[in-house]
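Below are structures written as structure tokens.
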Structure I
């Protein structure tokens, strides 16, 4: 009754920034500068041999009947829709 589905994805690029910055604000400024420099670098270079970009996939368990995120009572009964509750009770009776 609940299925794991892909709900979002994004690319993550690790930039060096200034790890010795004294404040979070100065770290943010350093990372933004690195991002601008990387953007300019990518515009000027065709080779991608040394790039490290990770794609992050985010999954959620959702009800196949109503599409809501998985949520259950303390006894394990789904709380999203009547169809999910009926299927849960049927599976519990069979087991």
Structure II
């Protein structure tokens, strides 16, 4: 009889410890949730800022300003005969 009581108590305590462990994991995840959400918002904001900078850098007016700089004076617009135009279907055929 004493063995059965000890066994039942041990099983109940083991189940209680497993339950507490799961509760601790759940609490950690609940604590990490808002922090991860704030980080996600900051990353999205940083992405928007970088996308804006890229758009500003690639804007035609900025590119024309760059073309006027002495570092890029050696660059010239290509002649129409030098421009190679590839159709979309031809590009797929060339890959095979």
Structure III
């Protein structure tokens, strides 16, 4: 991840893909996974939207998990879904 300031803006660059790791297969390339997941958390009357960290769980033979929000989204859900589609980022919903 790179973070820098340019022309009065803070810019955060996050790799689209992250390398999977497996402590039992150190010398092998075990693939990649998307670094971010679009996350919608349904709260009573106040949904939270944003981009969350994807946690690699492949080494345990489990599906990837969703971590904390990295960036919160403050526009509407429709706009968030459109942005995720535009960026090719999957969405997970927690009720």
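2.1 is what came out when distance in nm of label points 7 Å out along Cα→Cβ at positions 1 and 17 was calculated for one structure; which of I, II, III is it?
Here the read-out was taken from III.
Taking -12000 as the value of helix-only ellipticity at 222 nm (-39500 (n - 2.57) for each DSSP H run of 4 or more, over all residues; to 500) derived from one of the structures shown (I, II, III), identify that structure.
This figure was derived from I.
Consider the structures I, II, III: one of them gives 23.0, 65 for Rg and Dmax of the Cα atoms in Å as calculated from the coordinates. Say which.
I
Every number in this text was worked out from the coordinates using simple rules, so none of it is lab data. Nothing here was measured: the structure is a model prediction, and the numbers come from that model. Cβ atoms are built from the backbone, for glycine too; each structure is taken alone.
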